[in-house]
Structure I
């Protein structure tokens, strides 16, 4: 198949490599001319996936018109902060083909999940036919061909199965689901928890602290998911617990790394500059805080991480606030 991947960062590049295992011809498209030149001339994406040689079946272009001229499938691997902008730019040229959205994040200004952004820009039918991808998929490990599993979900069962066949290989195993809301919320919310987990490490706390944060964070994720009709079982699977385990414990996780730097005393601006990549959890935390207030969902961990990120609260004080909350049952 001829497949276009929109988004030439670490995630888009890693997915391009994963798709190449099946012999697909990949066009990787983004707005960074240096990345495009690196892919075309050196078979590398040195900025985002250093040290990994790209297969000859992957080509790159900054021209969305060229990238979308004749693909048989399109994959979105775009950060949430530019997702609507890119969709708006391509809405008149995107073909009616199998489309997979692999982005993970909530839109900051609106709190909307990515499927709602697709619906806003490309229409209800396009959104219903789009397949969502989410799971414990650290980009560098996917790029290196390490065994990885993921989940695909859509309202269109036929498209879900097509996407499963398109992605699945000896290196990359795809499962199916019909819980789009669960995948989107799990894939977004785990980045907030990864920042919190990194904060724990940066502050010098132990595994007990991190385990408590992750477990209670999962409870917040589940409560928020229930508002949108997500299935509790989804959060117990790859796109919930699985993604949390990977993102909240790996130094390869951008959000975990950001949280660690914050815990060590750097400002958000300093941490983002040092990271030099997108940390979806920052924008998603702002969106999740908005949703918590809008739908009256108790999300104390999200609230405290939001206070650290955007209100200048000392991370140690945020932990004290959480530990001194009114006593209650675990439910």
Structure II
């Protein structure tokens, strides 16, 4: 794949790379758009098989953040940082201080936050070198771990899917298969259990599964079998590109909605879900609770926007049914129109 052609296809702004031999930092910051405001996106610290894989991940995630902010009515653009995790031990404080300096060099065009592999403590370290960081431990609304807020929004999104597809007003007895019960999947399991849902879970970590079995009465299943489990809702809360040519035919569910970013390997997989009669809640709509928590300082407004994910999805589902168009394409068209209007204003 030609990186520049792919960036052009995604409508990119710019991509920045920083190497710091002293700390082992190999960082990519992808800024997709600042049309609606500074580009906000988490700082992902993971191992990648190649630099190209890390770059493509950053680009896709940054693009998703633009759409997530726009559909949520936030004054923010889309960006993402990907830090390629070194194969050897590092001085974590020096490492994240160096990344903080990298963020600061961009002069506020990009704001970083917690993501896979990073923590609130890491954000506090980054904050020593830049003010352009969220998810710190500072005692104000919009700070700290966004995961519980993401989970709340996903629960509301699942309720919208259940209302639209199953014509039910409650999650009581609704069977949800959750793939990944870690950072967001666990609080989502708690949200669903409180509202009476029946859970089946899987995860790479045995202890994470056991916790859900013990606390919520969830059933457990081997990771490779989660797709075949007959369920009302499949909630992918782990890796991206999880709906693909291999997994899609195995899905035995009525609704797909979860925390993972870039759930569709390609947008055509959303079309295929639609043809199979599986209702898909676009990932950047249903999992927007975290970015809302990061951006919105007023707690009452923050909660209103997160709970409003239900209404946003209901509008998308209604339009999807009326036009016989996949929900992802409906959501994309709404955001594209918003961005085009902003650019011509």
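Each of structures I, II was scored by mean count of other Cβ atoms within 10 Å over residues 58-65; the highest score is held by II. State the single structure among I, II that was used to calculate helix-only ellipticity at 222 nm (-39500 (n - 2.57) for each DSSP H run of 4 or more, over all residues; to 500), giving -13000. Computing helix-only ellipticity at 222 nm (-39500 (n - 2.57) for each DSSP H run of 4 or more, over all residues; to 500) on every structure in I, II gives -13000 only for II.
If you line up I, II by mean projected area of the Cα convex hull in nm², for residues 146-217 alone, the top spot, with the largest value, goes to I. Given a computed value of 22, 16, 14 for semi-axes √(5λ) of the Cα gyration tensor in Å, for residues 194-321 alone, which structure among I, II does it belong to? So the calculation was done on I. Comparison across structures I, II (criterion: distance in nm of label points 7 Å out along Cα→Cβ at positions 10 and 226) gives the highest value for I. In this comparison of I, II, the computed figure 2.6 for distance in nm of label points 7 Å out along Cα→Cβ at positions 122 and 202 is attributed to II.
Every number here is computed from the coordinates shown, using simple stated rules; none is lab data. A quick note: this is a predicted structure, and the numbers were derived from the prediction, not measured. Cβ atoms are built from the backbone, for glycine too; each structure is taken alone.
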